[in-house]
Structure P
Amino acid sequence: MGNIAPDSFDMTAPNKDLTGHKLLLVTDLDLPEGYVEHLHKKFPGLEVAQARINPWTDTTSPMVANEEDWETVTILMTGPRLPTIKQAPNMQLVQLQSAGANYVLEQPLFKDTKVPFCTANGVHGPPISEWVICTYLAFQHHIPRYLDNMKDGKWDRVYGDMTTLDVVSQRVGILGYGSIGRQVARVATAMGMEVYAYTNRPKPTPESRRDHSYHPPGLGDPEGTLPTRWFSGTTAAEQNEFLSSGLDLLVVAVPLTPETRGMLGAAQFKLLAEKKTYISNIGRGATIVTDDLITALEEGWIRGAAVDVTDPEPLPKDHPLWKTKNVIVTPHISGHTASYYQRLLAILDINLERLSEVAHGHHGRVDRVKKRDAKKTEAEAKKEALKAQRAAELAPAAAAVNVEEDPAKDN
């Protein structure tokens, strides 16, 4: 089935004013002051409506006043809640409010049509990069220990300030060099760190290293010029070369796929032991084998870790990771920011422009083929991960990994 808009829409001709289109914004948040006026000025023919409900938590409230109103909606900004194909026969664009799209993969409007679905990939770079650097600096400067001392009113230079390591000339390795990883690189470079990047596909040329996705103006690394060395590959041997490159800090910024599940376990932590690398995970908890992470921390293979994502998640109250030494755990909040909505609407603006120009390459468009190929049951994924882990232990060069360039960071 193709796009479901009827013959009355000529989708091959530019429609600069978006005449005949209606945008429905499904959000209980207040729109920025002047935003609707901005849209009307930019696209005079666009009708704009808002459904004041939370598409993540409200599963029952109607998104339109009358069921027949769906027929006029051609553009939708939402979360997990979608209309049926029959309800919304004229839909031409769906803008999701998160960087992840897993929650729409089995919904008919996505699965059984070619309506473009676009994510908010790119909005998380600034807050997550700040979280990465914040937690790393806190560890480097012994802040957790001094916070504990504050509770007891203790003035005690436990470590001796002259043993503190600043980050100048340290090396950060970024596993997954997408929009988040590139902003981490920008901040790290500003502090004098050296950046190594790892991607699934080789990036041998300046053009291949460019990033055409959304990033706030002046941020990120759109030209791909910040890393001093690039690594790539899909085998454990290629990954191990990266992990053995003398990293002071390893930032894990890959999505969870059958190939990345459990990609960092005991064998990989032992490779990091020579430099006692600090690990920062802002991708998905299951990319790291949690029990092996605890062992690596307790045995001193790595200096410490900061994890915003865990496996399991939420992390149970009695889980041993909470009390493991030299670890910082936060409850999947590194992407939270008051500027999230503003950046999301900036992405929506870009995609409205491309719709009006009949331009290909909507920002953050979800690839149906890749998503369906990657979607496997939990049991299948765990079985494959265990098989890959065993293969890596027996013959590391034979085990396959699949490093995409950004985690799907959901709301």
Structure Q
Amino acid sequence: MLARLLLEDGTLFTGKAFGAEGESAGEVVFNTGMTGYQEVLSDPSYCGQIVTMTYPLIGNYGITRDDFESIRPFVHGFVVREHEEMPSNWRAQFTVDDLLKEYGIVGISGIDTRMLTRILRHHGTMKGMLATGNRPVEELQEQLSASLLMRDQVAKVSVKNVFHNPGPGECIAVYDFGSKSGIVRDLSKRGCDIVVVPQDFTADQIRRLAPDGIMLSNGPGDPKDVPQAVDTIRSLLGEFPIFGICLGHQLLALACGADTEKMKFGHRGGNHPVKELASGRCYITSQNHGYTVKPESIKNTKLQITHINNNDSTVEGIKHKEHPAFSVQYHPEAAPGPYDSGYLFDQFLEMIANHRLDNPKPTRQSVMFTRGDAARTLRSDGSLKGMSKGEPTYAQK
């Protein structure tokens, strides 16, 4: 079946449809990863976006649900040069085509993804319409012009209930702004007692939970779309050690008085070099973001820049000069990508231990949670399992 991708500047690509039939509008972006397409598809940070994979062959190792970063895909469309219909992988459970059909996601193959990527790099990310069938282009253009990019995606992808992944170690409250399961997995590997909370969990609720530290997760969209989260973080700053990743990094910056801005085409891929200013070391990182912290806005805050991007010098890491709080723009949990920066989770736990020396741990009040919910259900090691709710339990430490 015929499929077409129409950009808001009028550029039209015609190719072969795969996945679901229909029409879908979204922000057209590109990812430079050679592998990891199933993690990309299931990353909540891509909510509302039509994702172009720059690597030409996609689908050759199929789809394995155990490698998902959330319970389902969140992309609004998928664009590839060549789609492999017969994957070769003993772990594969089904194909990319099967996955897209299951969740009603439109895909297109057989187009010049290199040309598309050059357009996005030159003109910046833009709206696009992905459609199957032979509907007149003029009608698609009219519909695309009238469409609006999604706002407040965080509320759409965040869990709605508190849930618990038990562990013997530090209690970490993970704010789910669209968290990848890799974050929970890396904390679980370190024995943490993890309580995942919704994006609108209040500061008072956090105080009643009394965690040892707070993790601000990744997520989709503009950080300024979640002002209540910024206010909550500002209220908790100094009371609890805080570690932010990706969107969580931007929210921490806003809470401390810095500013953010939209990038021309963002960073999406698994090979972005980042320099740690203190040591001069360079780390290869996995990234997925379209917004960045404005470096000039940090001057009048109590933040300092700790990491920069070696390609374009954008801010990749910050820390607070007075309070136990730091964040990075990239993904130390990778999934997919290099694990060079996994040490940051250890630094977070070390920061918690140092904070406890001067701040005795408060008593946790009785808090009801479930062991999972339909949006994101994990095993204790952070890997995905079925979608059963689990019985309500009570945490008290």
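Values quoted throughout were computed directly from the atomic coordinates according to the rules given, and no laboratory measurement underlies them. Treat the numbers as computed from the prediction; the structure is a model and nothing was measured. Cβ atoms are built from the backbone, for glycine too; each structure is taken alone.
Once mean count of other Cβ atoms within 10 Å over residues 33-40 is computed for every structure in P, Q, the highest value turns out to be that of Q. Among candidates P, Q, the computation of helix-only ellipticity at 222 nm (-39500 (n - 2.57) for each DSSP H run of 4 or more, over all residues; to 500) that gave -8500 used structure P.
If mean projected area of the Cα convex hull in nm², for residues 145-280 alone is calculated from each of P, Q, which structure is the one that comes out at 10.8? Of the options listed, only P reproduces it. For the set P, Q, ranking by FRET efficiency 1/(1 + (r/R0)^6) of positions 217 and 313 (r between Cβ atoms, R0 = 35 Å, to 0.05) places Q highest.
When you work out FRET efficiency 1/(1 + (r/R0)^6) of positions 97 and 177 (r between Cβ atoms, R0 = 30 Å, to 0.05) for each of the structures P, Q, which one comes out largest?
P
For which of the structures P, Q does the calculation of Cα Rg over 2.2 N^0.38 Å return 0.98? The value was obtained from structure Q. From P, Q, which structure was mean count of other Cβ atoms within 10 Å over residues 73-80 = 22.0 calculated on? The correct label is P.
Ranked by mean count of other Cβ atoms within 10 Å over residues 201-208, structures P, Q are topped by Q, which has the highest value.
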